[in-house]
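Structures are listed in the sections that come next.
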Structure 1
Amino acid sequence: MTERIRHDGVIVVGAGLAGFSAALAAAPARVLLLSEAPLNHGCSSAWAQGGVAAALSDDDAPALHAADTVAAGAGLVVPAVAALLAEEGPAAVRRLADLGAPFDRKAGGAFSQSLEAAHSRARVARVKGDQAGRAIMEALTVAVRAARHIEVRTGAKLVGLLQDGSTRIRGVVVRIDGRTVEIAARAVVLATGGIGGLYAVTTTPAELKGEGLGLAALAGATIADPEFVQFHPTAIDIGRDPAPLATEALRGEGAVLVDANGERFMARYHPAAELAPRDVVARAIHAEREAGRGAFLDAREAVGAHFPDEFPAVFAACMGGGVDPRTQLIPVAPACHYHMGGIATDIDGRTSLPGLYAAGECASTGVHGANRLASNSLLEAAVFGARAGRAAARVQAAPERPLAVVTGPDLPAEALAALREAMSRDAGVVRTAEGLARLVAGIDTAQAGHGQAPALVAARLVAAAALARRESRGGHFRSDFPDAVAPERTFVAAAPGAARHAA
């Protein structure tokens, strides 16, 4: 029997940095924060290594940060949104610090900042080299648990949305301890993360399968830029799933990429060599591996004996895989890392469906374009998560109407495994019409057999948009259409197509 609950306030689904930021900013409105995993588990925010990009130093300025963001996005960044992110960035970082995030500091108290690829300044605030995400999330977990207006409920898996006849989203459906619970609310903020779990090789938690994105699409929400997936160039290739990450900050500190013979190769692909944009570095490593030359990160001289103190997470991951990065090369491979696309929103998280907001990686504000600038993800989650929370808190209760449940089935484990392999093969670093058409056909077959599983819906959005974009731009590279020719964003006005029944 389905349990029904009414929450007089805002529901936030997801307990990463975007979800936490939304929940905290929604005060004094009551917030019900729902997470399938325990807090600080199952979210990419806690795994983020590099840090938070913001113009915090005297030789930097928000305009410079915005310009770098626009340049990295390969023609598809919305300039006004990038300017907003950069302008609000310094205050967002200081707010995180005030909540207890222990950013590295210089002797005089200023933030220590590192240089990362495609940034014109050293502007990435970090914690102990590669601990930023974990440290920030630990601090915010304390703040969320202490906030009187927030109720946290873990073990709650999102399985549907409540929608009325006017298309307004009126709540969520979750599964808790095997029970189905319908929770009505004034507004819903989806902060459900990315799509890394749809790929066989990923650096993100396996739980993140784009199901929030898929459910929003099934409810009729407009989806933006789903084809643009960022592949981190330096996942540590030691056979683990998910693959541990060798942060870009290592290359900022001087680590270099070499082949199996110890020869550097990045200068053949881009004049900035190791500090080229991520998509360029990812394709270069992919090409070297495909050619049989292998790809390795050499940090022996740049970091060496300082690894345990300066980059403890990378050091632990390497040692766990039998590689001592102080004295050995680190084998690396590109891996699905971040989804630039998502549920289309404005700068306050509003989607095309009344009552539904989105923030973080599951959303698409247009700030990342075709290729996210390094360390802008945590900043986006903090800035736009807070804006979404404040906007959702202002939503007034709507008149009572009959509600329907928008839902889709779970994808069986075997089908998910097959999908992950197909996505990595055909919607990976290098794409072709043949591979993408095969992928779309395979997803259609899976949907015929398993129904409109939200994970399949999300995967099909990526594959179909990649097939339709007959050019190469940012994270989307078509070997059959290698030139950039169409600087236009993709918008999919998804028609409602989920299983619906009366609530």
Structure 2
Amino acid sequence: MTSRYVHDGVLVIGGGLAGLSAALASPRKALVLSPAPLSQACSSAWAQGGLSAALAPDDSAELHAQDTEAAGAGLVDAAAVRRLTAAAAHTVAWLAELGAPFDRDPQGRLLQSLEAAHSRPRVARVKGDQAGRAIMEAVVAAARAAPSVEVWEQARARALLTDATGRVRGALVERAGRLIEVTAPATVLATGGVGGLYAVTTNPAAVRGEGLGLAALAGAEIADPEFVQFHPTALDVGLDPAPLATEALRGEGAVLVDRNGRPFMGAVHPLADLAPRDVVARAVHRQALSGEGAFLDASKAVGQAFPHEFPAVYAACLRAGLDPRVQPMPVAPAAHYHMGGIAADADGRTSLPGLYAVGECASTGVHGANRLASNSLLEAAAFGARAGIAAAQDVAATARLIKPQATPDLPAPALAELRAAMSREAGVERNGAGLTRLLDTVQRLEDAHGRAAPLVAARLIGHAALLRQESRGGHFRSDFPNPAAEARRAVFRLADLSASAEPMAAE
């Protein structure tokens, strides 16, 4: 039997950095739903690089915005980017006030590192590669201490509640084996990305596009879901999820080499190992296909400093029987970040009244076709806070609620089949035949198991990738290797999917 819980405030679905930032910033009471204990099933806690912000005298928010636009390959919303980069310094200060222990020099100034496609060192880090975990520890502690924030752990959204006007009024929540209709004036989705849809990913396995799927099923507009960023240097040691070898290693001088120790990025891009992520990911992917292999050699750049400079990478290597102080690390591209998602503005507003989306499940236009390194934690915190403030302005509605239907679960064998198909057909390089096979697989799994949210998310990605007949940013079509003359965003609803949809072709 389904019960009902009336929450007079902001309902936040997701307990990562974006969701907790929204809850902490909200001037009204916030109820946070997390499918696992806070920090345990969110990508934020796994982020290694840090948080980007223009803090140095020779840097500026405008330069940061320009780098972000350049990486975004023509699909960036310039106004949204400038809101983001202008908020960066304040966001770092806010997180530091909450207790995030950013690395500092003896004078107390923040240390910043250089990452790919940044024109200046502007990534604030914690102990080299501990930024995500340390920031989340500070934010979780603040949320638990805040009297205005209530947290339900082990609580999972199974559907969004809508009313007769199409307004989102909360969520159908599974908690302790019971279904509860949680109603609220405003609902913020902060459910993370889609990495768990792929067989090789750096994200927690539970992060598999469920928020994206639930929003699409409710009728929300979806933007650019085909753009998935593959981190070029996941440790290729047979673990799931794949441990991440942070980009900061290459910022410190680590070099990508083949199995004979020969560097290969210099022949690929003028920036060599610090080229944009999509370029490096494709180069690493092709190295693996060629049989030459791909390895990240940090023995000279980091060497004996590994244990204290990059403790997470060092520990992962030791678990795999590698010593990165003296050995090159085998690497492979892995699904890492979703640039597309639920279409939202800088305040998180979506196309559905009452529904907001923040963090990786949202597509605000700040990442375009290819996210600039370390802009993700910045967006989660900065735009998460904006969404919490905006959502608190919504007032309770009274229209008749539509009885919700819980989305089905996808059995483990079906999920494994989907993950393999996504990596094979919608990975670093795609083509029309493979994407068609992927959509056929999704349809077959839907016929067998129902419209599970991960299947809906996979359909959105596959459909949009098939229609985008060009290569741009994180989306590379081997059958359409050139970009179109005009960069166009793809915005659509689940109901719009049809074979007659117009492809975005290269010219």
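What follows draws every value from the coordinates through simple rules; no lab data is involved. Please read these numbers as outputs of a predicted model, since none were measured by experiment. Cβ atoms are built from the backbone, for glycine too; each structure is taken alone.
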Distance in nm of label points 7 Å out along Cα→Cβ at positions 366 and 462: greatest across 1, 2 for structure 2
Among 1, 2, structure where distance in nm of label points 7 Å out along Cα→Cβ at positions 38 and 422 as derived comes to 2.7 | 2
Re distance in nm of label points 7 Å out along Cα→Cβ at positions 118 and 134: value 1.4 computed from one entry in 1, 2; matching entry is structure 2
Test item: FRET efficiency 1/(1 + (r/R0)^6) of positions 174 and 438 (r between Cβ atoms, R0 = 30 Å, to 0.05) calculated as 0.55, pick one of 1, 2 | 2
